[in-house]
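Take a look at the structures listed below.
Just so it is clear, none of the values below were taken in a lab; they were calculated from the coordinates. Please read all numbers here as calculations on a predicted model, not as lab measurements. Cβ atoms are built from the backbone, for glycine too; each structure is taken alone.
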Structure 1
């Protein structure tokens with residue numbers, strides 16, 4: 001599956017010393033469009049109407065997470081949007097006890113399908129301990145423009161029940177929608193990691209990482225996606241490799257499952273920005289995402305409010321960049337810096353940040369501009385001074401002057417001091433710092449080809465690099481050169497598509513030669529990918545991509561559905577099989593332990609509502625264009641069992657095998673004598689292959705879409721009664737639709753001969 005080219009977007013004033021460009025990077029788009037919800041150069045208004053506000057603000061209810069019905073109105077230079085029946089509650093931890101509280105708006109609380117601007121949630125943070133009210137935003141903007149996957153963040157004026165509640169930061173919530181905007185195949189496992197998430201080894205058992213601290217019912221490593229699977233195996237493997245691999249074997253083992261280079265870049269940025277409430281400092285506030293494109297975990301920082309001079313304890317301007325914590329239990333930081341090449345790369349990133357992104361000039365320019373934009377909103381904010389006694393002058397001078405106490409430095413003073421000390425503490429920059437080139441292969445499903453791709457973060461000059469791949473197909477070995485795929489602001493890539501010839505076993509490995517002549521392999525050893533389908537009795541038999549009420553589930557709902565059948569001669573249990581609508585995510589929905597007798601059907605509701613019952617999958621189907629796959633795991637390799645794709649589905653039409661388990665697929669018309677048959681035997685479409693030429697007899701009546709089965713290797717031509725060709729069909733099973741009602745001639749050319757049939761389309 002080809003990854004789409006992503007667009008890199010930058011706004012002049014929002015850039016942290018860089019110009020945006022276009023690039024393709026392992027299916028990642030660091031710069032989703034700001035859109036209506038995140039207007040970086042404006043100050044929109046959010047109006048919330050909620051009858052339960054007084055209850056929410058009573059002290060005994062501060063820590064309640066009950067969602068209250070509310071009306072949401074968003075007013076900006078782009079227009080006014082109104083959303084009824086949203087959820088509204090307080091959010092945060094210590095901020096709940098502050099005079100200026102933070103709020104969460106959930107668009108999908110009472111309507112699971114409701115979103116606004118592609119968002120399910122909106123987090124409004126009061127920033128009550130920051131006199132500038134913008135440290136988090138500055139951090140997000142800088143990290144984002146440097147190519148670190150972080151949330152978009154802007155400011156809004158908040159009104160509740162007509163009263164002005166002050167200036168708030170609007171920070172993007174990290175969830176499935178957040179992933180969709182940044183990653184291709186964005187349905188992998190996402191873990192939210194909070195204190196004390198030090199990534200220390202606990203056990204070989206993945207379930208050992210599902211623990212909760214004594215003060216909370218939330219897991220330290222909380223799985224935020226694919227909860228129905230609740231699979232922690234990749235997290236456990238990562239932690240095991242990170243902690244237990246001998247140091248000389250660590251790079252090879254870790255790079256296969258984790259984006260090391262992206263982490264070194266993010267860690268350098270966090271340290272320079274003074275993020276002490278993070279993984280390195282406080283074992284807190286980060287996500288790990290398992291990219292489905294290449295199977296690697298990726299580090300994602302979040303919660304950047306305590307940065308750039310806000311120091312509740314310790315002094316962070318001169319904290320050693322190689323010893324950001326005195327504790328030695330942050331293996332992802334401490335062990336990586338023990339590897340010479342990683343320490344060199346981290347050093348290079350420190351200077352890269354200071355040269356192009358995190359500069360005092362940028363902090364002063366961007367901060368001053370935001371003060372001008374936000375000043376009037378702060379002056380009218382009666383809650384702004386209530387927590388710590390901030391006044392109007394404190395905000396106006398907040399970029400240049402420290403306020404004191406926990407605000408030990410202004411953002412500008414902190415930047416100057418931090419950069420000064422980082423320069424002193426830094427190792428000499430090695431003359432040759434080689435980017436880490438990571439390669440991955442998209443395993444085939446339809447026995448067509450193997451797509452190999454490689455990417456290097458922050459490689460701007462590919463001259464002198466050579467990337468080759470060795471392919472072993474059932475013992476037939478060849479070496480191919482990968483083609484330059486281009487790059488952009490944040491790296492460079494190579495790619496190649498290798499035709500496969502139905503081999504049972506395919507192995508691959510890429511060899512990367514850098515300009516100095518050193519060779520690096522990715523993966524470290526020849527790695528197997530499957531190509532052929534597994535021979536299996538359970539098959540996909542019928543799908544309805546758009547169910548407009550033709551069939552309902554046990555709850556009376558009309559979700560999309562997929563029907564399976566046991567095409568074998570003996571009973572078979574579906575345990576260990578997986579259904580997915582994404583080729584690169586075979587694990588998406590595990591089938592329940594259901595035994596099917598020979599010829600028995602199993603109907604699965606694709607309604608993304610797993611709580612509705614054991615036969616409800618965690619995804620839906622699309623009518624315009626989509627696909628369904630059935631997978632098993634064979635010797636730790638995912639293998640396809642069956643697959644089907646379609647386009648231009650019509651409501652209540654199903655796409656199924658002509659008869660149960662038959663190789664031909666046709667559309668079943670709900671308004672015909674041959675309708676869809678959920679949990680029943682498939683019927684027979686109009687057959688023309690064995691008919692005599694009926695041009696002198698009554699024509700075949702067929703309602704559109706007219707579903708027709710042709711003889712093997714046939715080609716059909718549709719003509720109007722004047723003889724003009726109006727359609728051609730090179731498939732064994734065709735659907736004729738979109739034509740004016742009337743009489744047509746359908747000519748089929750097949751090895752057995754040519755026949756012409758009259759078709760009356762209605």
Structure 2
């Protein structure tokens with residue numbers, strides 16, 4: 001009995017303990033909330049649970065509204081229902097309908113297939129507000145890239161509840177293309193407006209390029225800011241900042257403002273080599289240090305392109321030493337007093353071999369046009385230095401807006417090389433008109449295609465007509481060698497020239513030629529041409545015409561060899577402000593039954609430098625021509641002086657004349673032109689210059705020993721104005737001879753609008 005009582009007591013305590021523990025455990029169980037999610041076919045449950053974690057407390061009935069709110073805000077579902085069943089939330093969702101079809105109307109610039117492609121690229125498959133807005137914004141971006149900046153897009157839905165699908169109908173109001181009215185550049189730098197206008201892609205129409213694309217494109221403006229910034233950095237302004245503002249005008253036009261703060265100009269301080277892996281031997285280190293020393297002696301202003309060129313030179317030295325697998329990393333560090341220290345770190349690398357070369361983005365340019373520039377094929381080792389070389393060569397083709405090279409590593413030894421290109425517009429049609437006291441009325445038109453049928457071949461068709469000259473020219477150029485940037489060209493040329501006023505004759509010339517040109521370095525170019533020419537001389541006044549012309553009246557056949565070296569560091573832009581230009585031209589005419597043959601040499605040197613609003617120019621010319629048969633040379637092959645080459649004198653106004661005052665030209669020429677120009681409207685779209693000048697010239701020696709010939713220098717001084725107007729450059733020049741002969745023909749006033757030449761086309 002006692003035992004039974006004891007057991008009862010124990011049992012009672014057990015029940016008490018069970019009751020207490022069950023009471024204490026009840027709130028713990030109630031906090032273990034369970035989410036039962038139903039209806040989600042495409043949205044992962046874990047995604048929904050991660051959204052619900054945003055709710056701080058789900059333990060009370062008020063949380064139901066919070067659950068509905070956060071799931072609605074996710075824009076994943078068209079409907080959300082929530083029920084609280086003790087410790088479980090039953091969440092029933094209805095996903096947004098799938099898009100079955102897209103329909104578009106009133107779209108003209110972009111076709112339906114273009115719009116469908118945009119939808120596929122952003123995976124536009126669900127009909128919800130966020131996806132629709134993303135799609136509409138993408139459409140507006142694409143339209144803006146063509147100049148349509150006021151596009152309005154509305155949409156409506158046609159629902160199919162039984163399949164939970166929907167058709168979307170988009171109504172597109174494209175509006176008008178937004179055009180650029182003006183580009184205003186505000187800065188206080190030495191790099192002036194026209195230099196910047198030459199590098200940016202946003203353009204305004206001018207009389208010289210009436211077919212320029214002046215559509216306003218926001219993405220292009222952003223790219224322009226990047227181009228301007230890089231351009232200033234090339235001149236050492238590493239702290240440059242560029243901002244833009246768009247001023248909207250009536251009639252769908254905008255003014256674009258670029259605000260430039262260039263900061264201070266940086267210069268080189270030190271350039272060091274870090275070869276901590278002992279890759280280089282002592283001889284190579286010494287060669288590299290000598291190269292760096294020479295570089296620092298010649299280059300003061302910091303430039304990233306100069307660093308890249310130095311890096312190439314150092315790489316060449318190391319490669320010549322027999323070391324193949326290395327890379328050079330460069331580090332720039334700004335120091336006090338606007339100096340930059342540069343470190344070249346030489347690192348060994350494991351060779352990477354090219355598995356595949358993939359080219360993307362070339363919708364027009366043929367693959368082989370790109371591949372022939374690469375200097376490597378599948379299976380070749382690829383060095384970092386080659387990456388830069390390949391990019392530079394592709395950019396130099398002038399076929400692409402941008403070129404990017406990416407390496408996709410397959411394993412530690414193999415990579416795929418991906419070349420991404422963005423093609424530029426390569427076809428242009430230009431036209432212009434000029435009027436002047438020297439050339440009269442002149443019209444120049446030009447049609448140029450730099451990528452004919454995607455082959456990389458250039459085709460130019462040019463036409464020039466004026467009061468005393470008509471000319472048609474066809475030129476096609478193709479790459480001959482892709483290892484040394486060699487081109488081959490073929491040309492046809494027909495020209496009518498009237499020398500009746502100066503020398504009493506006319507001449508019609510038909511010529512054709514083939515030429516080879518190649519770039520020696522970034523600044524030096526050489527070409528040689530073989531030319532056949534048929535000239536027909538027509539005497540207009542036999543009593544005054546030169547004997548050489550009268551003796552050659554009728555058809556004359558010539559075979560010419562033209563050799564030309566051209567060196568240029570001139571700045572881009574319509575107004576030349578900085579740089580050097582040297583041109584050596586050698587022409588050999590072989591003797592034939594109708595001519596005597598000659599050798600003609602001409603050296604032209606130009607130097608431009610500027611400071612603030614001032615431009616200083618020095619131009620010199622020296623030339624000589626001599627007969628291969630010791631006979632006289634035709635007048636139109638000799639040198640002439642006057643007009644723009646010696647201001648204050650008429651064209652053909654200086655030099656030897658025969659006894660009947662007909663111009664017969666000279667065998668030797670020397671001239672010097674000194675100019676100072678001051679820009680009054682530096683910040684204007686249409687700059688205005690005041691100019692003062694001093695010209696010197698001499699043309700002498702003629703085998704016919706004319707009665708009007710001398711070896712005296714002619715000189716003039718003068719002033720002028722030049723305005724780059726919306727209808728083309730307008731020039732007014734007053735020249736005053738201070739050294740002349742009585743038989744010289746003077747022209748003290750020159751006027752021109754347009755002042756066109758073929759080099760602009």
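Quick rundown of the values:
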read-out: For helix-only ellipticity at 222 nm (-39500 (n - 2.57) for each DSSP H run of 4 or more, over all residues; to 500) computed as -4500, the structure of 1, 2 it came from; value: 1
read-out: Value 37.2, calculated as mean projected area of the Cα convex hull in nm², assigned to which of 1, 2; value: 1
read-out: Computed 2.4 for distance in nm of label points 7 Å out along Cα→Cβ at positions 236 and 724 - originating structure among 1, 2; value: 2
read-out: Structure responsible for 27.4, 85, with Rg and Dmax of the Cα atoms in Å, for residues 52-283 alone calculated and labels 1, 2 on offer; value: 2
